[in-house]
Structure I
Amino acid sequence: MAPWHCGLCLLLFASTGVRAQQLEPRAYSNVPVDLHFLIAGYTYSSGGLATDPAQRLDNAQLEIHAPLVAYARGFDAWGKSAKFDAVLGAACLSGSAEANGMPVSRDVCGGLDPAFRVTVNLYGAPALPLKDFVGYRQDLIFGVSLQVVPPLGQYDSSKLVNLGSNRWAFKPELGLSKKLGALVVETAIGANFFTANDDFFGGRRREQEPIVTAQVHLIYEFRRGSWVALNANYYARGRTTIDGVKQDDELSNSRFGITLALPLNRQHSIKVHASDGISVRSGEDFRTLGVAWQYRWSTGS
């Protein structure tokens, strides 16, 4: 079974709204242009996790249960391999914390901000239909992507902690993937840009500087399409301003995780993942566990 079989198992952590912190191996793998993917999964997170990366939480004891569904497909972009994916999630959040020195508690269920992304591999990943993909062998892949997150999740301006962020987010990214025998090394550098939240807690206006992100993945491919990945990232900046007053909440954090993908047959696979903080300068010291099921089908001849 080809090693790309689980290549589009979206990391469930991406559904929780904290996409600056996500760890996602195989984001720039080549995929046949006529393949479609349907993903369903669940993520559990605990600790100082805020679904809005502008929200600093201290002494947090929060739990988030987040189911999701996602769709992805490969397509041809001027002869280059490209992918589109959409993630729709919901969550139940409960617990207590301190936000900007204020004690808060929350018990809420609702929708998360959805995420839509287009990825185009500009080098090393030609657009191939499934019937021609068997002869493809990866060497070096260079790609770009753009993720857009509209403010469609649950939001209540009378609450400090919400599931949605009430603002648009955009993440352009550059990615490299190099295959060395059974090992694949991937790196990606990007930045999250945000529009202002004009209806922040108490009717105030909150702005945020871009969050710069970097991640690296070491992926070992086994026979029959299974693989395991060690993942690490670093994200920084993101200082916020409330009604023109700069806050002391600039980020400089890193995380480590592991991902295991196991094909069940030619159409079904599962993926499990876990991650934890390595170094946390401001809030967001949390742990996450998740599992996903993926079904794939082809519309090619």
Structure II
Amino acid sequence: MATLSVFAARFSGEEAAMRFAVDISPAGRWGAPVLLAELATLAEDSGWDGVFCEDYLAFADRLDTYDVWITLGLMASATQRVTLASIVTPLAWRQPWTVAAQATTVDHISRGRFVLGVGIGDNAAAEGSRFRAPMSDRQRASRVDEALEVIAALWSGEPVSRDGKFHLEQAELLPRPIARPRIPIWIGGALRRPGPRARALRWDGACLYRIPGGWEDVTAGDVRQLRSDALNRAETANPFTIVVGGRGRQDDLAAEERHVRAITKAGADWWHEYIPPSLSLQEARERIRRGPLSL
């Protein structure tokens, strides 16, 4: 979560410190929640600033898949300092009041260290293709936009009534989150598509990907433009956070460090490294234990 000092630095042109997170998945041979809580503790002890968790009802390749919210709750209980986030929850497939309650629970266990990352989901993913009728991009985007409004309203602790895609009649969720003014919301999706970019600017942060058909890193120019766009957005509850990365660390450490320095200077707040569930538990531990890049 971006602090006010980081927020001020971005507007003054001063370079703020990059924060580093690991991405791990509640899936595969070592994806059980108890093991991931152990890895989150190792990440905290190894100097990482955050632990981000993928959210799928069923992972591809028929991997064993565990519930992300139970996983995040155990991670929150096992750690003291790191920021925890869902990267990202496919909100189009979920009921907003359920996500609001789950996020609030993790927020309380972590004492305000949780960030809700959301996206519109992908029809090609198992959750979109096997468990429900597919929806168009436009349908999923519209559903997510309304769901986010419902979640933010429910986090206020006040009764909420709506009659749209989601019907609520004096619905109320208590307790309120610990995070103030509310739990931050980061938006995932394709950087080059106008919908995810505009949605991110309406909320608290962007964890967007530059994927034209294969992996391609977000550039310093991309970050600079997004930071510039954020200057002109409507005021929201939290400072705007730019989250970059989502792949494994490359072998050329000098090139990797140059890239992360460039995006830091351009205005990025987080760099996150992916640790795939296809690795052995020993390999995963070794990658976490080596700690973040030294800039």
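Structure data summary
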| read-out | value |
| --- | --- |
| Structure with the greatest value (metric percent of Cα pairs over 33 Å apart, set I, II) | I |
| Test item: helix-only ellipticity at 222 nm (-39500 (n - 2.57) for each DSSP H run of 4 or more, over all residues; to 500) calculated as 0, pick one of I, II | I |
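Laboratory data are not the source of any read-out in this text; all were calculated from the coordinates shown. All values reported here derive from a predicted model rather than from experimental measurement.
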